[in-house]
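For reference, the structures are reproduced in the following blocks.
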Structure P
Amino acid sequence: MRKEDIKPLLDLQEIDEEIDRLERRLKNIERERKDFEEELSMLRQELEELRTKKEYLLSKRKELREEIEREEEMLERTEKKMTMVKKDIEYKTLLREKSKHEDNILKKSYELDELEEELKELEDKIKEEEPKIEKRIKEIEEELNDLDLEEKTAIRKLENLKKEREIRESKVEEGILKFYEEAKKRFGNKVVVCIEEGVCEGCGIKVPDVLFSKLIKEDSVEICPSCGRYIYYRL
């Protein structure tokens with residue numbers, strides 16, 4: 001077979017390679033999108049947890065402050081009552097009540113101090129981490145937008161290539177096309193390859209000298225004796 005006879009098949013192989021490349025890229029886009037979406041979900045969750053925890057601590061601080069205020073009011077009322085009672089038993093009862101309020105104030109004040117410290121650490125963390133997280137979220141959203149655009153472009157191009165493939169396929173001789181389709185199952189889209197310095201580009205094995213000479217002199221297309229691909233000599 002002469003080289004010009006194989007030209008339609010080379011054209012078909014070229015478009016098949018591009019179709020294969022686009023299909024692989026579309027699969028990669030889907031994987032990349034999934035990875036980005038998982039990361040985005042984790043970042044948003046992390047940010048939400050930080051903000052929710054801050055809201056909880058602020059609410060808890062407000063609650064503790066109100067409880068301390070109530071205890072202080074009750075303590076003040078108890079102390080006033082103590083100045084007015086005359087019986088010892090009443091005084092002792094109020095004294096116990098006073099001690100209880102004081103203990104509660106001390107306990108809740110200690111809780112408040114711990115909470116204030118925890119809140120301060122959390123606010124410092126949010127101040128440091130929130131801008132980083134928001135920046136990364138914005139970057140991922142931009143990456144996802146880029147992937148969506150690339151995917152749409154690739155899909156349109158793939159549709160056009162498949163239409164073009166039908167045209168190119170119709171120009172290949174039936175016997176050559178049959179060989180090509182069968183060989184594709186073994187070799188992928190590298191069915192027709194050239195010889196470089198006497199070596200088949202498909203399998204990397206040196207072809208016999210006689211065959212190499214024939215490829216050069218007759219400018220023909222032959223079958224590699226090692227792998228079975230179509231081979232030709234490229235000047």
Structure Q
Amino acid sequence: MLGTGILKGMVETAKNFAGSYHDPERLTTVEYPEQRIAPKENARQFPMLIHDTEDPMKGLRCVACQICEKECPPQCIYIVKSKDKRADYKGQMQFYPATFDIDISVCMSCQICVEVCPFESIKMDTEFELSNTDRFGGLLIHKEQLAKSNEHYRKIHPADAAASDAVLAAEVAKAQAKAKADAEAKAAKAAAEAKAKADAAVAGTVPAPATSTAPQPTSPPAAPAA
């Protein structure tokens with residue numbers, strides 16, 4: 001019958017409309033801010049800096065390579081590299097950001113900074129309640145505010161955090177294996193040098209073989225020419 005599809009659609013719309021008032025599965029809103037919906041794992045708002053120690057500033061993974069600053073499309077990341085170095089999560093001496101600011105009034109949450117970071121140090125947070133009365137300074141977020149623990153990252157992005165932890169664990173294991181191999185090579189070289197010195201010392205104490213002092217036979221004088 002003509003118009004059957006339209007009638008079916010209207011019935012379905014009426015069911016959804018009525019259900020949105022009493023069916024919990026169809027409720028589209030909550031009483032925010034008293035009630036909150038947990039963000040999805042793939043949700044992202046603005047970047048954050050991951051740290052692995054109790055001291056956020058000393059445990060930052062960031063080494064101030066400035067790749068994210070260069071690749072950021074709206075150029076909202078500002079980094080100043082430190083003058084000195086300190087040990088990173090692998091025990092290697094690295095630079096660190098003396099200044100790391102993000103202007104979230106410009107940031108477009110594209111996540112390019114996350115994709116290009118080779119140190120798993122910058123990730124996307126899910127925090128969105130960042131309204132501020134200061135539209136300029138209040139939206140310029142400094143590294144003290146950007147620093148979030150790896151536990152926080154595991155909580156909001158468990159799958160991504162597990163993959164990131166696996167990458168870092170592999171890098172740490174590789175660095176430890178290299179350090180062990182280098183130490184073994186140095187020890188072997190030192191042992192070889194010590195053995196060579198010992199052998200040289202022993203050779204120096206052995207008496208040289210005696211030489212003969214007997215007179216050597218001389219050839220007879222040549223006969224005079226005829």
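Laboratory data are not the source of any read-out in this text; all were calculated from the coordinates shown. Here the structure is a predicted model, which is why all the values come from computation and not from measurement. Cβ atoms are built from the backbone, for glycine too; each structure is taken alone.
With Rg and Dmax of the Cα atoms in Å, for residues 29-108 alone derived from the coordinates and found to be 25.5, 86, which of P, Q does the value describe?
Going label by label, the one that fits is P.
Upon calculation of Rg and Dmax of the Cα atoms in Å from the atomic coordinates, which of the structures P, Q produces 40.4, 131?
P
Between P, Q, which one scores greatest on distance in nm of label points 7 Å out along Cα→Cβ at positions 13 and 93?
Top value of distance in nm of label points 7 Å out along Cα→Cβ at positions 13 and 93, among P, Q, belongs to structure P.
Out of P, Q, which has the highest value for distance in nm of label points 7 Å out along Cα→Cβ at positions 117 and 189?
Max of distance in nm of label points 7 Å out along Cα→Cβ at positions 117 and 189: P.
Can you rank P, Q by distance in nm of label points 7 Å out along Cα→Cβ at positions 101 and 125 and just name the one with the largest value?
Max of distance in nm of label points 7 Å out along Cα→Cβ at positions 101 and 125: P.
Of the structures P, Q, report the one carrying the highest value of distance in nm of label points 7 Å out along Cα→Cβ at positions 53 and 165.
Details: P: 5.2; Q: 2.0.
If we compare distance in nm of label points 7 Å out along Cα→Cβ at positions 53 and 165 over P, Q, the biggest value is for P.
From which structure (P, Q) was helix-only ellipticity at 222 nm (-39500 (n - 2.57) for each DSSP H run of 4 or more, over all residues; to 500) calculated, if the value obtained is -30000? It would help to have the intermediate numbers written out before the result.
On the way: P: -30000; Q: -12500.
Computing helix-only ellipticity at 222 nm (-39500 (n - 2.57) for each DSSP H run of 4 or more, over all residues; to 500) on every structure in P, Q gives -30000 only for P.
Which of P, Q yields 1.6 for distance in nm of label points 7 Å out along Cα→Cβ at positions 61 and 141, as computed?
Clearly, the read-out refers to Q.
Please state which of the structures P, Q yields -0.65 when log10 I(q)/I(0) by the Debye sum over Cα atoms at q = 0.09 Å⁻¹, for residues 69-196 alone is computed from it.
Matching structure: P.
Which of the displayed structures (P, Q) returns the greatest value of relative contact order in percent (Cα under 8 Å, 6 or more apart) on calculation?
That would be structure P.
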